[in-house]
1. Upon calculation of log10 I(q)/I(0) by the Debye sum over Cα atoms at q = 0.11, 0.13, 0.20, 0.22 Å⁻¹ from the atomic coordinates, which of the structures I, II produces -0.31, -0.43, -0.93, -1.08?
2. When relative contact order in percent (Cα under 8 Å, 6 or more apart) is compared over structures I, II, which one is greatest?
3. Computing FRET efficiency 1/(1 + (r/R0)^6) of positions 45 and 77 (r between Cβ atoms, R0 = 25 Å, to 0.05) gives 0.90 for which of I, II?
4. Suppose distance in nm of label points 7 Å out along Cα→Cβ at positions 13 and 69 works out to 1.8; of I, II, which structure was it derived from?
5. Taking -7500 as the value of helix-only ellipticity at 222 nm (-39500 (n - 2.57) for each DSSP H run of 4 or more, over all residues; to 500) derived from one of the structures shown (I, II), identify that structure.
6. If we compute mean count of other Cβ atoms within 10 Å over residues 5-12 for structures I, II, which one ends up with the highest value?
Structure I
Amino acid sequence: RQHVASNIGIAKSQIREKEPIVWEILQEVMRGHPVLLNRAPTLHRLGIQAFQPILVEGRAICLHPLVCKGFNADFDGDQMAVHVPLSLEAQA
């Protein structure tokens, strides 16, 4: 996609106004890029897991209940780190 916004000011405005094109571009960028989800302290191998992200509304991470036990997640304000492997070697 080219020329969605002609300058940074217009791009910021499109993000602030939540224009649909922003959502489409984010989904396109995320496609095929797995993320690593980690809940400290990582005491065993299930403390960090890879996922294919799905874009959702809001500022919270949505987590499937079946993976909560591995993370020892209990939804009382736990923090999790999201790592994005950038190189192809790191994604393999």
Structure II
Amino acid sequence: MKKYTYPAVLYFDEEEKCYIIAMFDLGLVTSGETVEEAHTNARTMLDSYLECAFAFDCEIPEPSTFEVVVETHPKELCVLVESTLNDKNKAV
């Protein structure tokens, strides 16, 4: 099993009336009506990203440290998004 953890920025979009979560290291952005839904969608997106990266032998960027994300986005909430892949590089 391999565990991957990426920092993300979470904020409420007043115009769209939803929560946005962005993993800038990977260029991934998703949303949800609730914080929980946004985080679940982010994890699903991270799972899919990693599975595809392994399937096509793509380089996976190293995650920024949580501290760097907090420093660069001081007004937003910073969270961690985790994915665990099995020995066949499939999300579990």
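Every number in this text was worked out from the coordinates using simple rules, so none of it is lab data. These numbers come from a predicted model, not from an experiment. Cβ atoms are built from the backbone, for glycine too; each structure is taken alone.
1. Details: I: -0.44, -0.59, -1.04, -1.14; II: -0.31, -0.43, -0.93, -1.08.
Going label by label, the one that fits is II.
2. Values: I: 30; II: 39.
Largest calculated value belongs to II.
3. Values: I: 0.55; II: 0.90.
For FRET efficiency 1/(1 + (r/R0)^6) of positions 45 and 77 (r between Cβ atoms, R0 = 25 Å, to 0.05), the value 0.90 is produced by structure II.
4. On the way: I: 5.3; II: 1.8.
So the calculation was done on II.
5. Values: I: -7500; II: -10000.
Checking each candidate, the match is I.
6. Values: I: 10.5; II: 19.1.
Evaluating mean count of other Cβ atoms within 10 Å over residues 5-12 on every structure, the highest lands on II.
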